[in-house]
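Multiple structures are listed underneath, in structure tokens.
Bear in mind these aren't lab numbers, they're just calculated from the coordinates by the rules spelled out. Keep in mind it's a predicted model, so treat the numbers as computed, not measured. Cβ atoms are built from the backbone, for glycine too; each structure is taken alone.
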Structure I
Amino acid sequence: VRRELAIPTVMNMVGPLANPAGAGRQVVGVADMRRVPLIAGALRALRATHALVVHGEPGMDEISPLGSTHVIEILDDRVSQWTIQPTRYGFSSGSAAELAGGDASHNAAIVRAVLLGEGNATATQAVALNAAAALHVAPDGPADFGDAVSAATKGIHDGVGIQALDRLAAAYRQV
């Protein structure tokens, strides 16, 4: 229904907050910059331990390799705002066309290619930046986002990412 409406619904707002596992650590992407403070406030009210609410340019609900990403970080009861600039981490400006997806099998092939070190530069940068965010909020994760980017990039290059994906796929097949 949400896709057919082609307009944001209440589920666009509530969905990321309605985690049945009660995850206190998470990264939430928001496509509408005006809603970033609202989602951050809700996560703080829900007593998130460590969360990032991100809005990437141009209008992405994830960390963008194409331009700036606005971040509101909740760490315990503290809130801070900062910006991620991909060039700061050695990434070049990418192309939106290199982020284009397709059906499920096409998208799966893109993910596998990135994790095998065979993906295009922009898609690889997108995966590294967003994986870095997950590492940053993880227990005992890197406190510095730059260190998290380095760890994520190393994980892709060392094959750790593809190994994790293969373990996940094997576990799924057993269910």
Structure II
Amino acid sequence: DGHATQSSVEVATTAGSVVLDTPGAATLVGEGTGSLTQPRVLPDDVTETLFGDAIDAEPQRPDRFILYFEEGLDELTQASTDEMPNLLQAINRRDGPRVDIVGHADRVGPEPFNAILSRRRAELVRRLIVDQLSQPVVTVVSSYGEQDPLVPTADEVAEPRNRRVEVTIR
């Protein structure tokens, strides 16, 4: 799913321990003895039988998008405008979605202006989402002005990556 990482689990009893470091690996613990079998990979059908309900109950991972804006404006860049259909599809794939929308600004201009601008950017994205969806959606809008840069800069330095709205879909 694009999120796989290397990991391992140590199963330890008074009789010893075994490290499971292969996806789908398992060991059996002897009843009363605590003895452990050598690790082996379970067939997919056995994994599904034993753990299918737990796997199905795992929440869907959030989808995240970053939309960028023109300098000093609440106008999406062309690349971000082109990304909107993908964002809307991600929302439509979920039942009862919640969308967190967080606006940001770079450090060009007065701080109070950037606080307002970041809020306007977030509200614009919220309107674009709500106006184009065929289902109800819970949206939470917040903004940080120039206070949470993706790329730290000195004051009055234009940084396109800081002129953004972050969208998290749950």
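Couple of notes before you dig in:
- In this comparison of I, II, the computed figure -13000 for helix-only ellipticity at 222 nm (-39500 (n - 2.57) for each DSSP H run of 4 or more, over all residues; to 500) is attributed to I.
- Comparing mean count of other Cβ atoms within 10 Å over residues 96-103 across structures I, II, the highest value is found for II.
- Which of I, II leads on FRET efficiency 1/(1 + (r/R0)^6) of positions 32 and 112 (r between Cβ atoms, R0 = 35 Å, to 0.05), largest value: I
- Which entry (I, II) yields the derived value 17.8 for mean count of other Cβ atoms within 10 Å over residues 64-71: II
- Given 23 for relative contact order in percent (Cα under 8 Å, 6 or more apart), calculated: source structure among I, II: II
- If mean count of other Cβ atoms within 10 Å over residues 56-63 is computed and equals 17.6, the structure in I, II: I
- Answer label among I, II for the case where Cα extents along the principal axes in Å, calculated from the coordinates, equals 41, 40, 37: I
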